[in-house]
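Rule-based calculations on the coordinates, nothing more; no lab input. Computed from a prediction, not measured in an experiment: that's the story for all the values here. Cβ atoms are built from the backbone, for glycine too; each structure is taken alone.
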Structure P
């Protein structure tokens with residue numbers, strides 16, 4: 001499907017890394033997705049006793065000191081720790097490339113940045129933290145809480161001196177980061193890009209805030225069944241944390257260094273609904289336009305798409321709007337649809353990057369993973385939602401991310417041809 005493309009502008013993925021609720025290796029994540037098993041459970045790492053919802057999809061088993069010194073770990077917010085963990089894995093997976101660091105770009109997406117540091121600093125300032133003094137703050141408050149801490153620390157850690165960007169388009173941030181990295185390579189601003197997303201939003205204030213907005217599932221008696229994308233009984237999303245990173249480079253450069261290629265990033269679309277700060281357009285107009293932009297950018301038709309890795313949050317209005325958007329683009333016979341959020345929850349700014357990795361794993365394994373907890377089809381949603389593992393037909397995989405604020409991002413991946 002890409003035979004007529006200019007090889008000098010083709011972008012491939014040569015490194016993948018994750019620190020996710022489904023595991024911190026690619027195989028661990030894939031096995032969770034393939035099993036269609038939700039990892040949602042009562043939160044253990046922090047105290048959520050005062051929050052109305054106390055379950056989430058946590059990252060378990062990741063030790064920051066596996067990639068950081070104890071001193072570094074103490075001086076970095078959890079979001080940055082997760083970022084570094086994912087990037088180090090992706091860089092190793094890419095073969096620790098010997099490249100001109102002045103030509104390596106860093107693009108990281110996040111919805112909130114250093115949330116734990118921000119909440120901790122607010123408690124310090126208000127004097128409500130045990131042992132805290134009102135008005136006194138940790139001198140590291142700003143560098144740990146700032147949203148660009150992840151990208152900045154990656155660049156400093158590896159000495160990458162190319163463009164260093166932070167994307168904060170809420171739940172589309174991870175996908176936007178990958179897409180903007182793609183554009184940097186195509187325009188010649190970098191020779192290699194480390195792109196991805198990270199988020200650590202399982203905090204008392206954020207969990208309470210999303211609960212107040214009636215966005216979270218309230219299935220506290222059975223967290224494992226709470227995230228139900230496209231299911232008739234869905235009642236909200238399950239909060240998650242995590243990070244994912246991709247190493248991107250132009251095809252000739254990857255071939256020249258004999259790199260392992262996970263797949264090709266064929267196209268990228270981004271736009272905005274300009275409709276409502278939290279609600280999508282009911283007819284999915286912004287999302288469908290974004291899908292069309294991505295297909296045009298990839299140089300393929302809707303018929304060339306074999307699978308859709310949907311945003312699929314498990315909220316009433318988002319799933320309806322996304323289904324409408326898919327119907328607009330693909331008609332009555334949509335490609336098979338999966339939402340990874342049924343298994344690993346919604347990690348906000350990390351979600352699009354994690355789902356980009358899931359899309360590439362789907363291509364590599366030739367199998368479409370199921371949507372966890374999809375049991376009762378919604379009569380208003382006319383999609384082919386995958387409920388059991390299925391052979392992936394030939395074609396591209398489209399991965400969608402849609403966000404509060406109306407931000408939309410769509411990535412198209414394919415096997416190298």
Structure Q
């Protein structure tokens with residue numbers, strides 16, 4: 001068989017976007033699962049449409065916005081974020097660092113004083129060497145101790161000194177002193193952060209995006225798992241024993257999995273590279289509740305250790321179409337190390353108990369739909385090994401005509417929009433498009 005010009009591994013948003021931007025006849029997309037979408041899949045469970053945790057769309061980049069809205073015109077609601085934090089037994093606005101009013105007065109004092117002290121010390125001790133130092137330097141001891149440290153330790157399951165701080169600039173809001181003071185005095189500060197507004201489908205869940213992309217792609221082979229990749233011969237072998245050659249490979253598989261598949265291992269990739277790349281998995285508990293308006297906002301953060309989950313969201317608060325009338329849907333996220341046991345049934349019971357203790361669920365509430373998913377990996381850990389090793393690993397792959405991209409292919413924390421942009425960029429790199437814009441032949 002003649003080698004495929006571009007072979008794409010993984011039919012998540014990045015892989016689908018790459019295939020969308022390439023000529024149909026020269027591209028083959030391979031997906032292990034029975035459907036496209038990756039973490040952007042949606043399922044109907046007893047009349048509830050559940051995504052894989054919260055998936056909200058932010059369209060800031062012209063090419064991605066034009067692509068998505070061109071494929072799905074009039075498909076989305078525009079929503080202004082209403083996020084909250086539950087700590088010290090009370091709900092406060094998001095982000096914590098700009099909305100401390102309502103917390104115990106001593107906590108408010110510690111947060112405001114610590115923030116002011118961080119401003120007076122700015123730059124005095126040089127650049128922070130890790131995420132823990134960055135939090136202290138940026139927000140001060142009070143905000144660090146009461147939210148930033150416990151929340152991020154709960155999510156990433158590591159000592160925050162093991163994490164570098166180059167990734168935080170776009171994802172963690174940094175308020176001004178005026179915003180911190182206004183938020184402490186009772187004026188809720190809204191609109192901070194990258195996700196202050198978002199889009200969500202009017203119906204069908206977030207899977208409408210990968211389905212729309214897939215309808216415009218070339219050959220897609222589902223239920224096809226990769227066993228090994230020979231980067232020298234440029235050939236992929238599947239679990240079935242079949243193999244296919246390629247001229248170039250775009251991989252959106254988790255980078256550690258890709259490295260384990262390489263036989264032989266290209267020079268420049270550490271033999272322990274796959275083991276050195278760390279991430280957490282998330283146990284996603286989806287619940288359908290026979291009561292409307294169970295959650296007061298779109299989602300709530302839980303920094304304190306007495307609750308097993310770090311975040312609880314309610315899709316019915318931004319799209320009524322995802323549940324039967326008079327019902328609410330919840331997604332609950334529990335983080336675990338990838339080597340840590342995660343018994344889904346036990347975690348589900350711990351989640352239900354925690355939701356009742358947090359007064360989200362009532363004892364009389366009927367849970368009429370449920371599912372538990374394990375998302376592995378879910379969040380990349382930006383540790384010092386990643387920072388030192390990742391550029392060399394990606395460069396070594398590219399020397400063998402392998403471009404590893406997307407959220408887990410590039411081993412990063414990224415949005416749906418960034419995944420689709422990366423897919424487009426991967427399609428365009430090293431292989432000029434030989435068709436006019438809009439030509440899907």
* Structure fact -> The highest value of distance in nm of label points 7 Å out along Cα→Cβ at positions 232 and 312 among the shown structures P, Q is in Q
* mean count of other Cβ atoms within 10 Å over residues 336-343 derived as 12.5 - corresponding label from P, Q -> Q
* Structure fact -> Matching 2.2 (distance in nm of label points 7 Å out along Cα→Cβ at positions 128 and 176, computed) against labels P, Q points to structure Q
* Structure fact -> The value 31, 27, 18 for semi-axes √(5λ) of the Cα gyration tensor in Å, derived from one of P, Q, belongs to structure P
* Label whose coordinates, when distance in nm of label points 7 Å out along Cα→Cβ at positions 80 and 400 is calculated, return 3.6 (choices P, Q) -> P
